[in-house]
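Following are the structures in question.
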Structure P
Amino acid sequence: MFILYMDESGVEELSSPPAHFVLLGVMIPASLWKELVGKLEDVKSAYDLREVEIHSGWMYRRYAEQESISGFDQFSRSDRRAQVETQIRMRAGIIGVRASRGKVKSYRREVQAIRPYIHLTLKERRECLAALATQLAEYPSVRIFAEAISKPDFSPGIHASPYEMAFEQVLSRSQAFLAGQNDLGILVSDNNSTVAPRLTELSRKFHRTGTFYRAIPNIVETPLFVDSSLTSMIQIADLCAFGLRRLIENQETWLWDRVEMRADHLGEVCVGVRHYTGKRPCNCRVCVAHGRR
C-alpha cells in the first residue's frame, strides 16, 4: 500500500498572482511512514521546530521585524524571539494608529503565520527547508507527481479550473505508477473546505468512468482530508510544490534540485512532473525534459 500526500503552491484564481498553480503529490510506501516522519521531525528539532507546522512560503520570506534588529543573528534563539516580539508590538501599535482596519487584520494574520519561526534567521529557515528536502530524497522508494499550470495559458474547457486539471493529471500518473507496482494507493490531502467537496466529487467520477487518460483501479476510496498542521507529510508536499513553483517562476534551483530525483521517471524521461503552458513553447528544464521547447 502506498500513500499519496497532496498539497498545492499558489492559488488557482486566474486573475490573482502568482502566475502558476502547482499541485504536487509525494507518494511513500505505507510501511515507510513512521520511519520517514521520525526522520523529518529530527530535522525540525535541530531548528527548534519539532511538531511545528512547516509552511514553506512563510519560512522562505524576509521578516522586516528581524531586519530592523542590529546584530540579530548574534543573539541566542530565545533572545531573538524576545527581540522580534518587541518589534511586533511596536509595529502593531504604529499600524493600528495609521492604517485601515483591513491592514491591521492583514498584519495580524502575517504575525500569526511567522511567529513559529521568528527565532531563526533567514539563512537558518532556508537551511531547514533544504535539510527537509534532502532527508526526503534519501528514500529511493519515494515518488513525486506534480502538475504546474501557467495560469495565463489556461483556458477553461474540459477542465473548469486549474485545480481540476492538475488533480486529474496527478491522479492519472499516480495510477500508472501503482499499476506498475501491482499495488494500491490512497490519497491524503490538506483539509480545504472549498476544495474538498470538489475533489471528492471528481474522485467519485473518476472511479466510475476513469480519468481522460486511464481507469484508476489501483486507487482506493476518495481522498482523505487532514489538518496540515498535524500531518508532517502534507507539509513536505507543500515544501516540494513550493520548490517546483520557485524553479519555474524564478529559476531558483536550490530547493527543487534536492528532490527532483524522486520525481517519477520512465527510463531517462521524467514522467511524474509536467509544466502546462498550452501551445506556448517553454524552455524551462521541466519542459526540456519532456522534449517540449
Structure Q
Amino acid sequence: MYLFLFLVALPGQLLFGVTTMTMSAVVTAYLFGLAYFGLTGTYYFYDSYIPIAVFLGMHLLFTDPSTAPRTDLGRVIFGALYGMSTVVLYEVLGRAGRPTFYDKLLQVPLLNLTIQRLDRAVRGGWLRRLDPSAIGRTLAPRQRNLAYVTLWALVFAAISAAQGVGDRHRGQWIPFWQQACAEDRPRACAYLAQVYSTHCDAGSAWSCNALGVLQRTGGIDPRTALELPPIDELPILLRGSKGPMTNRTPTFLYARACAQGWSQYCDEDAALRDKMSVGPR
C-alpha cells in the first residue's frame, strides 16, 4: 500500500511541484520515529514509523498546490511542519481520549495560514540562500519537478529498504512487544495488552489467557513467556495489522512465526514435539 500511494501521487508531483512537501513530511516523521526508538526502545506509532493513513495524508491531503507556498524552501518547511504536527496531534488527541485519526487533518487549515509568511521569510531573509530552487534556476519548472521526484524516489527506496515504511515493520509482531514489556519500555505493556485484547476478540484463547496474566501481574510472567499458542491460532497472531492470512499450511506458519521473533518455531521438529497447544488458565 505504501508503494501504491507513492506511485499514485507521482503525476500530481510532476505536474504541480509538490514533491518537496511530501518528501520533507515523510522524512521528518521518519527521523522523529528513529530518534524516539533510540531513546525509548519502542515505536511512537507502535506498529510503524509512519502509519499508512498518515502516509496517505502526506501524499494527498495537504498537497493542494493552490494552498501551498510558492517557494521551494517554503514547501520544504511546510511539509516538515505537517510531519511534526502529526506527531504532536497524535500525542495530544491520545491523551485527551479523542480519536487519533484526526492527527492528519486538524492542522491543515492552520498550516495554510502560514503560507504567505513562509514565502516572505524565504524571499526576504537569510533563508533565501538555502532555497533549493537557486540550484536549479537554469532548469525549466517541469525539469525541476522531475529532479525532485527522482530525489524523492531514491529517498523512498532507502526508507523502504530500512523498513521505515512497508508491511514488514517489526512493531506489528507480538514477540517484539513481549520483549519490550519485559524490559519495561515506555508504553510497551499497555500496547501489548491492547494487542492481546484485539486477538482475544478475534478468537485466540491463547491471547485471552496472556491478557489475563498481563493484567494480573502487570508485566510478562517468566513462567508463561515461553508458552506457545496452538497452531490453529497462528493465523490470528501472525497477521499483524494486515488482512487475513490465506496460507495456513504448518510449514508456512512455522516460518512466518520464526521470522517474527517466535524463536521456538524456528525448529519445526521441536514445535511439533511441543504440539503447540496451550489452554486458557
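For FRET efficiency 1/(1 + (r/R0)^6) of positions 148 and 188 (r between Cβ atoms, R0 = 30 Å, to 0.05), the calculated result is 0.90, so let me know which of P, Q that is.
Considering all the candidates, the number was obtained from P.
Among P, Q, considering only FRET efficiency 1/(1 + (r/R0)^6) of positions 52 and 244 (r between Cβ atoms, R0 = 25 Å, to 0.05), which has the greatest calculated value?
If we compare FRET efficiency 1/(1 + (r/R0)^6) of positions 52 and 244 (r between Cβ atoms, R0 = 25 Å, to 0.05) over P, Q, the biggest value is for Q.
Kirkwood radius over Cα pairs in Å, for residues 60-155 alone computed as 16.3: which structure among P, Q?
Comparing all candidates, it corresponds to P.
As an exercise: helix-only ellipticity at 222 nm (-39500 (n - 2.57) for each DSSP H run of 4 or more, over all residues; to 500), calculated from one structure in P, Q, equals -18000. Which structure is it?
Q
5.4 is what came out when distance in nm of label points 7 Å out along Cα→Cβ at positions 116 and 204 was calculated for one structure; which of P, Q is it?
The read-out was computed on structure Q.
Here Rg and Dmax of the Cα atoms in Å, for residues 12-107 alone has been calculated and equals 13.5, 41, so which of P, Q was it run on?
That value comes from structure Q.
One of P, Q was used to compute relative contact order in percent (Cα under 8 Å, 6 or more apart), and the result was 18. Which label is that?
Q
A value of 1.6 was derived for distance in nm of label points 7 Å out along Cα→Cβ at positions 4 and 212; which structure in P, Q was it taken from?
P
Suppose mean count of other Cβ atoms within 10 Å over residues 76-83 works out to 14.5; of P, Q, which structure was it derived from?
Label of the source structure: P.
Between P, Q, which one scores greatest on distance in nm of label points 7 Å out along Cα→Cβ at positions 140 and 164?
Looking at the calculated values, the largest one is P.
The numbers here are math on the coordinates, done by the rules we state, and not lab data. Model, not experiment: these values are computed from the prediction. Cβ atoms are built from the backbone, for glycine too; each structure is taken alone.
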